[in-house]
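What follows is a set of structures for review.
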Structure 1
Amino acid sequence: MAQVPQTFLDALAVRTWCGLALAALGGAREEIDAINVYPVADGDTGTNLYLTLESAATAVEAVFTAHEPAAPSLADAAHAMAHGALIGARGNSGTILAQLLRGMSQVLAADSDASHTDGPGLGRALHRAADLARQAVAHPVEGTVLTVATAAADAASQDPGDCGSVARAAYQGACTALAATPDQLAVLQDAGVVDAGGRGLVAVLGALVETFTGETPARVVVGGRVTSVGLGVPARVEHADDSAGCAEGDGPAFEVIYLLEAEDAAVARLRTRLDALGDSLVVVGGDGLWNVHVHVDDAGAAVEAGVEAGRPYRIRITHFGAGDAHTTRGERVPRERVQRAVVAVVPGEGLAGLYTEAGATTVLARPGEPPASGELVEAVRRAHAREVVLLPNDADLRHTAAAAAEQSRTEGIRVALIPTRSAVQGIAALAVHEPDRRFDEDVVAMTSAAGATRYAEVTVAERQSWTMAGICQAGDVLGLVDGDVAVIGTDVTDTARKVLDRMLSAGGELVTLVLGDDAPDTIADQLQARVREAYLAVDTVVYRGGRQGSLLLIGVE
C-alpha cells in the first residue's frame, strides 16, 4: 500500500526522517568517502556524516522510548536529534551537519506546545539551519556543504506549499548547488569531483522528501549532470582531469575534535585562539555544551586551549598521515592491513591509554553516552586488520557489539566478539593476547581469561530503588558484584573492602583496581593493605581510570 503523503512535520516525521537519512548515508557512504578531497583528502566524509546522523537517530529513538506509550512533542524530538548529533559529530562535515540540525531544532522547538509545523515552518527551520552553520565556521568557503545548505534554504523559503513541497524545493535547490561546486572550488575541479559534504547533505534532504511523500525524489538534470537522492551527482565530473589531486602533506598534520563544557564568553576566546593555531575551525553547540573541530600542527596546544576554556572530553586526535590510505595524484593507495587487532570499549581516558599501550584500538564510552554500533564499526575499520577481536567491556553493549561485528564481517573482516562485561575482564583478555598464534586459539585463550575474571564496581546510587541487597536511597554507596548489587553502604572505602572480601572468599591470585577520578585518595592504599594482611598469596595492581563513571572497578582472577 502506498504511503499517504504527510503534509506537516511532527515528532514521528522527525523519527522517520532520521531513519531514512541514516539509510541513505549508509548506502552512499563509500561513494562519498571516495570523493572527499576538501578540506583534507582523508576519505572519511561519508563515514563521519553517517556516524553523526546515527548518534542523532539513536537519541530520537531514546526520547520515543522514554515517552512510551505516548509520542514525544515535536520540540522534544527535535532537541534530541540536535543533541544526539552534537555529541556524536565526527569530522568537519559531521560537525557542520550537527549545527544544521541544531538550527532546525531551534525553530521547531520555539513553540514548545506545538505538536507539528507546516511547510513555511519547515522553510524557516532550514533557513535558520543554514545561517547557524555559517556562523559556526571560522572562515566559510563557497563550493562546500555551506553553499549547498544555503541554496536549499533559499529554495525552501520561496515555496509556499506544504512540507512535502518545501522539502522537494530544498532538495532540488541543493542538487543545483551541488552540481556547481566544482566551478566554485578549484580543488574540486582539479580532482574532478563535487563537494563530498554537500553530496551527503543532498542524501539527507532526499530522505526528507521521502519522509513526506513516501517516494524517493525523481532524478534531476542540472547542467548536463544527473543528480539523485543518496547519490548526489556522479563521483567524477566529465570535463575534469582525473590525474589531478591534492598533494599529500599539504595543510596541518592533525585533526582535533572534542566536546567542551564551557560558558559562551570562554568559547568566544577559544575560537580566537584556535583560529590562530590552525584552520578548518568549526565550533558548534550552545547552552554550555560545544563540539570543537580544528586542524592543527600542535594538537596539544589545541587541547590545552580547550582546558583553559572549560572541560574538554571525548577528545579525538587523528594524524592525517596515519590513515588507511594516502593520496597520490588523485588516487587513494591503501596501506597494507595488519593480520590481527583488538578493538575495545573503555569507560575512561586512563584505561584508554592503558589499552592503547597494549596495542588495542579503543572506543571511549562516557557515562550515559554508550557508543553506537557505527562507532564500533569505524573503530574496526581504523584498526585496519584482517582479523579483529572485539571487547565490548559492558553487558549492555552486547547487542550493539554483535551488530557491529556482523557489519564488519560483511566488509570482509574476520571478527570475534568476546562478551566481556567489564573493563577489568578486557584487561585480563588483553594480557593473554598473542597475535602470532592462530586466530581461533587466541580467541579461546582471551575468552577463557575474561571468563575467569570476576568483576565488581563501587558507585553511588542516583535514586531510590530495589536491589538484590535491599532498598537503596539516593546517595548510598553501592557495591556490585558481577552486575548485581551485593553491598549497600555509606562509606566508599568500607563498601569497597566488603566487596573485595566477598570476591576473594571464593579464591583468587590477582586483584585489579581501577580508580575513578572521584574515588577517595587513600582507597588504593587501604585496599592493598587489606589484601596483604588477609590474602597473603594474592597480588594487587592499580590503574587510574580517569572519568569513568564508577568510583572503582575491581577484578579478581
Structure 2
Amino acid sequence: MSAMSTHEVLNQVPPLVGHDSSNDPALREGLEREGAGWAIEEISELGTLAGTEQAQQLGRLAERHPPLLRTHDRYGNRVDEVEYDPAYHQLMEVAVSRGLHAAPWADDRPGAHVARAGKLAVWNVDAGHACPISMTYAVVPALRANPELSAQFEPLLTNAVYDFGLRDPATKAGLIAGMSMTEKQGGSDVRANTTTATPQADGTHTLVGHKWFTSAPMSDLFLTLAQSPGGLSCFLVPRVLPGGERNAMSLMRLKDKLGNKSNASSEIEYDGAVGWLVGEEGRGVRTIIEMVNMTRLDCVISTATGMRTGLVLATHHARHRAAFGKTLIDQPLMRNVLADLAVESEAATTAMLRLAGANDRAIRGDEGEAAVRRIALAVTKYYVCKRGPMHAAEALECLGGNGYIEDSDVPRLYREMPLTSIWEGSGNVAALDALRAMVKEPHTLDAFFGEVELAEGADARFDESLARLKKEFTSFDDIEHRARRIVEQLALVFQGSLLLRHAPHAVADAFCASRLDRDWGGAFGTLPTGLDLAPILERAVVS
C-alpha cells in the first residue's frame, strides 16, 4: 500500500471556471426588457472573461494583498500615496476599458445605463475595485451643476482609459473620481460636518478639516462637502492642482475593514486644500442627491450580483458533491434551500434591472420613471441589501465546512455583503429616506403604486399583500417607528409585482407562497410543499 493512499481525493467539487457569468436568464431577460438587448453580446464577452481562472485569481490577489499607505518617501518628504497590488490595476483596466465607470454618460443609446448595470453585474471577480468605478459613475451628474467644471472634466471621466498616477488631471487620458463626505462626528448626518471652505480672490475655496471615510484616495478628483459662508456646500477637490503641484491633502491612515479589502478607504485631512464650488453655495446636499441615486443603485447591483454569485457557487457544489447515497442537489431539503436562494436572487436581479431601466429613462427626462425610481430605489436598497448577508451565509452553509475555508471564495463574499447595507445610508437612513419622499413628494408614492398595481389580479396572495400595505398609510401615527416594516412591505410588493409580470410561473409562485404568505418561515429553505422547484433550479446553473 502506498504511503500516500490515504490522501486520494474523492467526492470533491471541481473548480467553477470556464463559464459565462452572464448566463443568467433573469439577467438576460431583464436586459432585453429594459432596453439593453443590444449589449448582451458585449456583456457575455465580459462574463466569459469573469469566468476564467485568470480573472478570478486577479480578484483573489487584489484582496489578499491589500493596499498600503506610504506617507513619506525615503528622504522624509510627504508623498501620501497608496500602493496597490498589480492585480488591482489589471482589474481597473478591464473595468474602465469596458465602460463600467462613467462611460454611459457619453453614450446616447437608450439603455446605455442598463447595459452598464449588466456589465457591473457580470464582472463579479472583486468588489473592492468596483468602489472607485461606482463613484466615478456617480460623480458626473453632480458635476454638471457646474457647467464649466463639467466641460473640463467629464470627457476625461467618461473616457475608457485607465491612467493611474498623481498628475495634473488635464494631462491624463482618463480620470477616476471619488467622494469625501462623512466626518467622524456626523457619519450619515453630513449637515454636522465641520470642514470649512473659505472663499479666495481667484474664485476657489480653501478647505480645512478632517474626513472620516474617503475611499480610493488615489483618485484624481473628489466631491466633498464643507461649510462655506453660505452654508453646507459641495466642492470638487483635485489630488493634483493645475500645473502639477499636489493639493494640500494628507492621508492619515487606511481603514482596516471587514471586507472590501482591495479598495483603500482612508482618513484624510484638508490643510488648505483648493476646491472649486459645484452647484449653489449652501445647497451641497441638493447638489449631491443625484449622485446618491447612482451609488444607491450600484449598492443594489452589487448585492444582486453577490446573491447570484453565492447561488451559483452553492448550486455548483451541490451538483457535484454526494452525501448519504445521493448528490446534494437531489436531497429534498437541499433542493428547498437552493430553490429558495434562487428565488431571492431572481427577485433581486429583476428589481435591480427594473431600477436600472427607470434610471436610464429618468436621466433622459422621463419624469414618471424618475418618480418610480425615487421610492422603488430607496425601498429596494434597504431590503435587498439587508437580505444580502443572510443569503451569503446560507450559500456558505450549503458548502458545509468547505464553505468556511477561504479557498472556496465564499468567505470573501460573506464579508462583502454587509457593506452595501451601510454604504449610502444604513438601514434606518434608507428607510427614513423612503418615508421622507412619501411625505414631501407624495406623487412618488402614487407612481410607485401605479407601477405595482400592474400585477393586480395575477395572484390572490399578491393582491392581499398589496391591500395590507395600503392600510399602513391610513394613519401616519408612529410612522417612523414603523418605517422598516412599511419599507420591507413596499420592497416585497415591488419584487412580487415584477416577478408576476416577467418571471416564469414557478419563480413567481414560489415568491408569493413564501415572501407574501404570512405563514412564511423566514429562513431560507422553508418553501412550502407543492411548488415546482425544477424550473427554478435550472435557472441557477451556469455554463
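Between structures 1, 2, the calculation of relative contact order in percent (Cα under 8 Å, 6 or more apart) yields its largest number for 2.
Just checking, which of 1, 2 has the largest value of FRET efficiency 1/(1 + (r/R0)^6) of positions 215 and 367 (r between Cβ atoms, R0 = 41 Å, to 0.05)? Present the calculation step by step, with values, prior to reporting the outcome.
Numbers: 1: 0.45; 2: 0.80.
Ranking 1, 2 on FRET efficiency 1/(1 + (r/R0)^6) of positions 215 and 367 (r between Cβ atoms, R0 = 41 Å, to 0.05), first place is 2.
Structures 1, 2 were shown, and distance in nm of label points 7 Å out along Cα→Cβ at positions 119 and 527 at 6.3 was computed from 1.
Quick one: Kirkwood radius over Cα pairs in Å, for residues 431-486 alone came out at 12.2 when computed from one of 1, 2, so which one is it? The partial results should precede the final answer.
On the way: 1: 13.7; 2: 12.2.
Working through the options, I get structure 2.
When distance in nm of label points 7 Å out along Cα→Cβ at positions 359 and 511 is computed for each of 1, 2, the one that comes out at 3.1 is 1.
Could you figure out which one of 1, 2 the value 44, 27, 22 for semi-axes √(5λ) of the Cα gyration tensor in Å was computed from?
Values: 1: 44, 27, 22; 2: 39, 30, 20.
So the calculation was done on 1.
The maximum of percent of Cα pairs over 30 Å apart, for residues 151-398 alone over structures 1, 2, that is, the highest value, falls on 1.
Read the figures in this text as sums done on the coordinates, not as results from a lab. Given the structure is predicted, the values throughout are model-derived calculations rather than measurements. Cβ atoms are built from the backbone, for glycine too; each structure is taken alone.
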